[in-house]
1. Compute volume of the Cα convex hull per residue in Å³ for each of 1, 2, 3 and report the one that scores greatest.
2. Looking at structures 1, 2, 3, which one was distance in nm of label points 7 Å out along Cα→Cβ at positions 14 and 86 calculated from, given that it came out as 2.9?
3. Upon calculation of distance in nm of label points 7 Å out along Cα→Cβ at positions 46 and 158 from the atomic coordinates, which of the structures 1, 2, 3 produces 2.7?
Structure 1
Amino acid sequence: MSLNYISYGADVVIDPGALETFYLIQLPQSGTATITNGSKTFTSNRETASILDPDRPTRMTWWRGCAHALIQIDRQTLHGFAERLLRRELPGGIVFDPVIDLTDRRFTAWCALARRMFAEGTAGRLSHHGAGLSQAYLEHTLLEQFLRFQPSNISPFLAGPTGRPTPRHVRLADDFMRANAHRALSIDDLADAAGVSVRALQYAYRRQYDCTPMRALERERLCRIRSELLEKAGAVSVSATARRWGFSHLGRFAAKYRREFGELPRETAASA
């Protein structure tokens, strides 16, 4: 992670293309910028920040008087952090909505944390080599909160209960389910993987997640589909993706998807 301040004294067109190796969070300090990242174009100001996706081409116009505080995050670092946070492998890359709504109250506290980190860096208290306890806390909290607050293709995976210890047999069933979600699985398969009876697993899932194991499997597959549709940005077929994850009846699939995410799968694909 690196921190920077940048401002220009005139209107400037910036055309870096795809950033490739890092995400870039741009926090406006003054002025405005017109930003295109992928197919989305928007205006950035004191109420709207941005995060640039490394795989999507970027073009920006920073208008006279525009100044940004920049947080650059290595893409592999962020990917690994997200996998540790979720205790699972991610099905693909992380794709954020490039528009950060700074009027969201959660981002008020997040921006205060970012300002603290910039202040520590300006005072020379941040290390390039090994993070102390305070720096490690700042970096960890900044990344975790951003992953939880900013909409992305992995947001559904972060929507589960937090802070509640997961019993070992539930973790075993979860791991097996995630590794084999592309296969035809039964409740017996999940129970065998967890080393408990079907009834015990059903009770444990109801207690832990307030749903059945098979409903958890269905949600895992729906989340995988949403992640793919957002990541591939129109390069994949909704129907083919649904069938690959076990949904043969497209009408019922669309209804389940809408109940889960509040929109139809074709709307997700179109927004990407």
Structure 2
Amino acid sequence: MTESLGLRTTLEDGTLFVEMNRPEKRNALDEALQGELLQLFADVAADPEVRGVVLTGSGEAFSAGGDLSRFERDWDRVEFRAHSYELTQLISSIERLEKPVVAAINGLATGAGTQLALSCDLRIASENARFLFREGMIGFIPSHGGCVRLVKLVGLARARDILLGGEDLDAQEAFRHGLVTRVVPNEKLLDEARESLRLIFKRAPQAYGLAKRLLHLSASVDIESGLFAESLAQSLLVGTEDHKEGVRAARERRRPSFTGR
């Protein structure tokens, strides 16, 4: 295990367990933790030892979003937009990462903490998980993708219910709305996240990474652009060693052995 000011990380059999470690602040994202996470995902992208990531929080919260202390100052509007963009970059970096990221949502998620969870490939929620959409209580709106990502994930009608309805969502309500992949007992949360990655690891890494990027792209482009992007991705994959190995394994009725090449 390695530990920094705001993170604890453990690498086990290709899975990097990442725990946001500010329990006294409900794992709120101050500048230090935000910077650590952004660097971590950049490192993960370049590290062949890491095949996938499980992201969770310490204590009783997943993440309470942006640290309120950042709002207790007089911001210049241009400076604020630049500062806000850095947090948007962190959240978007998870979607761009061509490796699987599973959110293990152990408790409260609100604000940018919700966006961290929603940007992950899969979202496994503990029975203790809660989603709060209370930005309006401090005169804000959900940002960093808080509106647009939610609409793309669950559709406009449900996004309206969630954001405009004003109700907090427990784990089962979040599942009903499509915010989480499934709900599990708290004591099984990390085991379920680990098992999700084990199943994902059966797939060729390059194919998984490109499928992830294409799904994200497909939510924003017309069908012709999407078809063209799929064709380009397929033309890249057809020459990989993993594709050839997958075809051989299918013919020989055995499990393929992928190398990422």
Structure 3
Amino acid sequence: MPATRPTVFAIAAHPDDIEFMMGGTLLLLRDAGCELHYMTLSTGSLGSSVYSTAKTRRMRRAEAQEGAKRLGAEWHAPLAGDLEIFYDLRTLRRLAATVREVNPQILLTHSPMDYMEDHTNTCRLAVTAAFARGMPNYVTVPRRPPVSGEVTVYHALPHMLRDPLGRRVIAELFVDVEKVLPEKRAAAAAHRSQKEWLDVSQGMDSYLTTIESFSSEVGRASRRFRHAEGWRRHLAAGFCSEGADPLRKVLGKRCVRNAAYDRQTV
């Protein structure tokens, strides 16, 4: 990998969240020569209406490993079960250890506000773990030495493109994923157990069709691309230099800034 290409760490809550919200962007970053890392904090243990927790956990682990492989990313083991992702010291110390091991320059995670607490708590944990990456007195589990250098944190758009109160969330950046949409679908298809579960629990007629409909809706919002993923940058303080935007730097014309973003009020 060229030395100028950043290392990328995608951190999400559940197996399939990365493919659903971030998969296209990761595939483009892979094609640009970036090193990719993939971690979901939950095992996905409650994601079935048919199988036991233990069997569901085993199935979803294998599916997540396959999804990471299809994205070209290194898989990292989860830390908790479904609905057990809490913003607590134990989880934070463990995640911070992995962030130090990976030492990413780009960190992709959930929206700060999303429809369920697993997503929101994952976002908070990922942001704090990145913030603590260089603090010598912050002890991780297992112990890992602090790391230096910048990391730019990007937040994916929330589920249904709205915050928990139903207000529309506007993307700062749009990434054109049409080129890699078939590969994104193939990576998502690794999560075979989720088609059945989402049909039962959330009334989704087709898991893969929903993913494509989402990227189409974001593409329309961009007024430029047919299929897109949207991102917002975390404030730079404590993470990177003001104005740092390695996602745009790496992806070039496939990543554009939303001119309307600075005018939004929510």
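Read-outs throughout are calculated quantities, based only on the coordinates presented, and are distinct from any laboratory measurement. Values in this document were obtained by computation on a predicted structure and should not be read as measured data. Cβ atoms are built from the backbone, for glycine too; each structure is taken alone.
1. Structure 2 comes out on top.
2. 1
3. Values: 1: 2.7; 2: 3.8; 3: 1.9.
Of the options listed, only 1 reproduces it.
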